[in-house]
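Any read-out appearing in this document is the output of simple, stated calculations on the displayed coordinates, not a laboratory observation. Given the structure is predicted, the values throughout are model-derived calculations rather than measurements. Cβ atoms are built from the backbone, for glycine too; each structure is taken alone.
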Structure I
Amino acid sequence: MSIYTQSTGNTQSASIQVGASRPIALIIGVISMIVAALWLHPDNKQDYLVQAGIAMLVGLITLVIAMRGIPLVSWRTQAAGSVRRPRWWMIGLSVILLAVLAENNALRFAPPEFDFMSSHVQFALLAGGIALILLGLRDAPRGDRVTGQEWLLIIGLFLVALVPRVVALDTLVRSLVDELPWVDGIRNFWWRGDVELLRPMSTVFPFTSIFPYWEAGAVEIFGHGFFGLRIVSSVLGALTVVALYALARHLFDRTTALIAAILLAFFPPHIHFSRLALLNMADPLPGTLAFAWAVRGLRYNRRLDWALAGVALGATHYFFEAGRLLYTPLMIIWLGWLMLTWRDAEGRSSLRACLRGIGVMILAALLVALPVYYVFNAQGEALAGRLNQSAQSSEFISNVLSGSQPIDDLARQALTPLLMYVNRPESVAYYGGDQPLILTGIVPLFLLGVAYVLMRPRQPSILLILWLLATAAGNTLLKDPAVSARYVVALPALALLIALGLRVTVTRLAEMVRSPALAHLLRRLVPLAVVVMCVVQVIYYFGPHIERFNEQNRYIKRYRDSVDAVLRAADLDTNTFVVLVGEPVVDGNVPSHFLNFLRADMGVQSITPQEVTHRYLADLPAIRPYAFFVAPSDAHTVNLLRQYFYLQPPEITPSYAEVPEDRQFVLYFAPLGSARDTTRTKNVQLQIFTPPVSE
C-alpha cells in the first residue's frame, strides 16, 4: 500500500497532476531544510537559531505548494461489526487477581501475614490479571491480518536490532552510568524472596520493582556482570523497534514502517540506552505499543485492539516516571484533537464510530494502572515523586517576571528541549558526546518529516508532532532540561519522522520526473540511503561517540576509576579483600555495592595513601587474600605493602590505553599465605610501577 493511496476496502491509485511550479517548490523546500540543519549544527552553538527558523519556515511554505492536494495518508475507520459480548466473568476474575496483588503490596486492610508472598507469585498475578482482561475483551478477528511472511520479517527486525545492542555489552562501557540503583534492586531479590513488586523502591527512586525483577532473572541466566545486568534493556530496545514497525505500519504503510524500524534499530541514542541498565529504557516499549494498537483500533475498530492499547497504556505506569507522566496525557490530547478535527467525507467526526472502543481502552488502562496508585497511596508516596525532586523551582518564573533574572534564562529553558533533538548536546554524560540526538546530516530528513506531518494536522499522524512537543514541554519543567535520558520516551517518534521525510521526499521526486528510468533510480535510492545512514550512525556510535562518552563519564568523578578496579578484582581468589588507595579518596559506596553484585564473598575499603601505615597493615588478618589498588606513582604505599606482603607482579588494567593515567589503578595482589613475618622484615628497595611507553 503506497503512502499516497486511499484505503476504502480496495486500494486505488491517486491521480496526481503536477504543476510546473511544484518540482521547483519541492527542491527549494528540501534545500531550505538542509540549510536549516547546517545552521543548527552544534558547532554553531545557538548563534543562528533565527536564520534556521526562517529557513524552516521557507521550507514548510514551499513544501505546502509542492504537496498541495496530495494526501499524506488517507483512510477512514471501519464501522463496528457485530462482536461477541465481553466475558465479564474473566474481567471480574482479573480484577480479583490484581486486587490481591495490590493488597499484598499495600497492606491497607489485610493482616501482616498477607505480606509474605513470593515475587514470582506476585508477577504471575499481574500477568494473569492482564491476560484475563484481554481474553475477556477479545472479539472475532477483523481487519488486516499479519501473514507468516510478515512474522518472519518482524522476527528478523528483532534480531537485527538486537545485534548492535549486545555486541561487547560487557566491555564497551566499563563503568556504571547511574545504574547502581538497579544493581541494588537486583540484590534485594537475593536477600528476600518476597520483595513487593509494586511498592516504591525508595523515596529517591519511587518506581516499582518490575524492571529489577526482570534483571534479577537475567543475571541468574547470563551471570553476575555487565552482560547479565544490561541484557534486559537490550531486549526491550529491540522489542521497541518491532513496536515502532507496528505503529508506522498502521499509521502509514509497510514500507515506511520498515524504514522507520531499521533506522531506530541503528539510531545511536536508542542503541546507547538499550546498552545501559536504566529504567528509562522500559518506557518506550509499552508507550509505542499503546499508540500502535490505538492506531490499529482507529483503522479497524476492533475491540481487542483497543483493549491491547489500554493494557499497554496502563503498563506505562509501572516503570520510569517520564512514561507515566507522558503517554497517558498524550493519548488524551491526541484523541481529543482528532475528535475535534478528523472528519470523514460527509463532514462527520471520524472518531464517533470508535467511542465504544475508546471506552474499552480506558477501562483496560484503569484496571492495569490502578494497582500501582493504590499501593503508592497506601505507602504515602507522591504520584510524581521524581518530578518533585527534579522540577524547576517556582521562584524561577517569579524571578524572571520581577527582573531579577534575565529573560534569556526563560527563553533558554523553553528552547533547550526542542534543541536537544537537533542542535544541543546534553549537559551530563548519560548519552554524552558532542552531538544532539539526531546527527546533523540526518536533520534535514527529520525536518522534512515534521513539515509533511504539519501539512496534514487533521490526520492521525499529528501524533508524532504532539509526541515531541509533549516530551519537550515536560522537560521545560525541570531544573536541567538538557538531560538525554529524559528524551528516551520520544526516540521512536524521531526515527519515524526521519523515515517519513526520506520516503515522502523521494516518492514525490520520483512522481515529478518524466523519465521512468530516472524515477526507478530515485526509488532505488531509498534503500541505499537507509543503508548509508545506518552504517554512518553505527560507525559514529561505536567509534568517536563511545570514545568521547567514556572520557566524559570517567571525568565526571574526581577520583580514580573504581569500577574498573572492582571489575578486575572480581576475577581474583575467593574471599579477597579489596583496598582502594587513592587521593582524593574514592567514594566507597559505588565500588562496595557493585563488588557485592559481582562477588558476594568479597569486601572493599577505600582509603587515602596517608592511611596506609605500619599499624594499618600489621592489623590486617593474614587469613585472607588482599588486592591493593594503588596509583602508579604512589611509591610510599607500594614500599609499605612490600614490607608486609610477598606481592605478585603489578598488573595494569587490560584496557589501560582507554583509562588515563590519572584515573588508573595498579593492582598489587597478595594471595592467601603471602603475609611476611613482620618481626624479620628488612627494608625493601622503593619500587614504583611505570607503564610501558607503548601503553
Structure II
Amino acid sequence: MFSKILIANRGEIACRVIRTARAMGIGTVAVFSEADANALHVEEADEAIAIGPAPAAESYLVSERILDAVRRSGADAVHPGYGFLSENAAFARALADRGVTFIGPPVGAIEAMGDKIASKKLALKAGVNSVPGHLEVLRDADDAVRVAGQLGYPVMLKASAGGGGKGMRVAFNETEAREGFTSAVNEAKSSFADDRIFAEKFIEQPRHIEIQILADGHGNCIYLGERECSIQRRHQKVIEEAPSPFLDAVTRQAMGEQAVALARAVDYRSAGTVEFIVDKDRNFYFLEMNTRLQVEHPVTEMVYGVDLVEQMIRIAAGGAMTLRQDDLRADGWAIECRLYAEDPYRNFMPSIGRLARCRPPARTAAVRVDTGVIEGSEITMYYDPMIAKLITKGRDRAEAIAAMRAALDSYYVRGINHNMSFLSALISHPRFIEGRLTTAFIDEEYPDGFAGAPREGPVLDALVAAGVLMHWRKAQREASISGQLAHHRPTFGAAWVVAVDGDNHAVGVEGVEDGFDVALAGRLLAVRSYWRPGQRLFTGTVNGHHVTIQADPEAAGFRLHHGGVGALVTVRSPRAAELAALMPHKAPPDTSKYLLCPMPGLVVSLNVAAGDEVKVGQTLAVVEAMKMENILRAERDGVIAAVNAAPGDSLAVDDVILEFE
C-alpha cells in the first residue's frame, strides 16, 4: 500500500480524497495556488505545497508544477480527482516515468476514452450503441456550419477533450453553430488546453443516465448500477440520483453489460463512468466515458455502500477487488444537489466573495455534505463556483426527496449569492417528483428564468405561521428590555395582517403553549416552536409537520427562506397595514441605456464600437467567468453611444460595458 498520496486537485474533491486516505492510514499532500493558500484542503492535508499563481492555467493545469511537488514531497502516488489533469495521459505517463503511481486507469485507456472522437470510434467497434455524428475535428466556424447542415439541426458541438459541461454548445441554426463553435473552442482551450471540437446529432429531450464501473488488474470488472443526471443547466449537471426512476431491470442490465464490455476493450483499471443518453423508449446511446471519479459519485456510494475512492487506491496499488457483480444490491435511494455560488434570479450569474456564514445541516446516516469550504472561505473567479455537494438518502425516492428538502432548508449560507432556492424549487417540482425528467427539464419549466418557487400551499402556510410566532416573540423581547414599568406586560390583539412580499393575508391569532393557533383563510395553522430572537434557523412544526425556515431580521420584519421561496414577511396590526399601503415605493433605477456586466469576469471580446447600430439579439460582448463564456446580446435595437471596457479588462457586477444613445 502507498505511504503518501499527493492530490493533484483542490476544493471539495481534494478534501474527499484526503478523508479516505486518512481512514486508510495513508499520508496526504495538498497542492495549492496563490488563491487557495488558506483553503480547506490545504488545512486538512498532512503537507501542502504551493504550485503557482491563481489562474488554473498557471498552476493546477501545469503538469510540471505538479510533478515538482511530487518530487519535493516524496509522494509515491497521485490522485487527480476530477477535472484539471485527471484525464491527461501525458501527465499519467510522466508519473509512471518517475516511478510514481497514478491512481486512475492506464495511459492507454485514458488516451482511448479521454478523447471523445477516438472513444466513439472505439465504442462503435466494440458494438456499443452510439450517437450519430461527424467524428472528425472541425477546422473552423465555416466547417462547423457545413457539418451541422449535413447532420441536420439541432447539433451538439463538443470539445474532444471536454467534460463538466465545458466546451459544449447546442446549435439550432447556422448563426448558433458559428457562435457556438467559437465559444466552445475558447472554453476548451481555457479548461483543457485542447481546442479540438467535433459535432454530433443532438437528440432532443433525452435522459442522461450513466453507469459506474470498477475494474482491477486481475480481470475483474463490475458495474454499480446507474445514476440519473438529466437535471442540467448549460450541460452542467445540477441534481443527480441513484437509481434512475426511469430504467427497468432489463435496460439497466443491458447498459451495464455494454459499459463493462467497453471497459474491457481498453483494458480499463480503476473507477470510471460510461455515460449514455436514453430516449423515451429506453433506447440508449453511448455518449462518452469519463476515465476518472465523477462529481456525482457519492449517490452510488450511498446506495451501494462502497467507498469508490478506497477502491481506486487499492486497485492502483495492485489489489484485486473482492466485490462481485452478483453481490451488489442497491439499498434505498440517494439524491445529490450541487450547491453553487451563483444567482438564480439573475440568470445564474456567478457570485464571488467571502462566506460570511456557512452552516451546513447536521451530518447523519441520511445526510452527507462534501465540501471544500467553511465559514470564512472565499469563492474566487478563478475556479468552479461549487460550495458543496449535498447528498441525502432514503428508503425510497420519496423519502430521499423529503430529506433533501429539509437539508436544503437547513443549509445556511450568507455573504454570496447561491442557488439553494432554485434547488429547493426543483426538488419540489411536481414533474420532478413524478420522475418525468429530460435534459431539457430546466429550459422547459423555467423558460423565462427563475423567479422563485410558487408562494402557495404548505410553503405559504409555513411562512405565515412562522412569521406570526417570530413577530410576537421579537415584540415580547423588545418590550421586556426597553425600560417598561415594573410588572407591565405587553398585550397583543387577536387580529393581524401578515404581508408576504407585499401580499397581505389577514389572520386571527390565539396564543397557546409553545406557540400559536393561526387562522388563515378559513383553516387552522398550529405553529409550535422554541425559536427565540437571534436564531437564524426557525425549527418547529406547522400542523404537526416539521419545518425549518431560514430567518434574517430586517427593519420591517424577517427575510424568510423556505421551500425555494425567499420573501420579506411583515406582521402588522390591521391599522398599521392600512397605513403601510399608503407608503410610496422607490422606483428602481433606469438601466435601459446601459449594458451592465452581469457577473464578475474577464472581457473576452467586444463586438461593437461607438456609433454602431445594433439589432435585438446581436452579440455585443463576451465575458468569461469561472471558466465559462457568457455571450451578452442586445435586448433592443439601438445605437452605441460609448464603449467603457476593452478586451482583457476585469469587471465587477454591474460595471458599465456599453452605453446606448
### Task
Taking FRET efficiency 1/(1 + (r/R0)^6) of positions 124 and 236 (r between Cβ atoms, R0 = 25 Å, to 0.05) as the quantity of interest, name the structure among I, II where it is greatest.
I
### Query
Among the shown structures I, II, from which was the value -18000 of helix-only ellipticity at 222 nm (-39500 (n - 2.57) for each DSSP H run of 4 or more, over all residues; to 500) calculated?
I
### Query
Between structures I, II, where is relative contact order in percent (Cα under 8 Å, 6 or more apart) highest?
I
### Summary
Working back from 84, 47, 42 (Cα extents along the principal axes in Å, for residues 180-587 alone, computed), options I, II, answer is structure II
### Message
So if we calculate Rg/Rh (Cα atoms, Kirkwood Rh), for residues 156-355 alone for every structure here (I, II), which label has the highest result?
### Response
I
### Query
If FRET efficiency 1/(1 + (r/R0)^6) of positions 228 and 444 (r between Cβ atoms, R0 = 41 Å, to 0.05) comes out at 1.00 when worked out from the coordinates, which of I, II was used?
II
### Task
Identify the structure, out of I, II, from whose coordinates distance in nm of label points 7 Å out along Cα→Cβ at positions 452 and 652 was calculated to give 5.2.
I
### Message
Starting from the value 1.00: which structure in I, II was FRET efficiency 1/(1 + (r/R0)^6) of positions 316 and 364 (r between Cβ atoms, R0 = 35 Å, to 0.05) calculated from?
### Response
I
### Query
I, II: which one has semi-axes √(5λ) of the Cα gyration tensor in Å, as calculated, at 51, 33, 22?
I
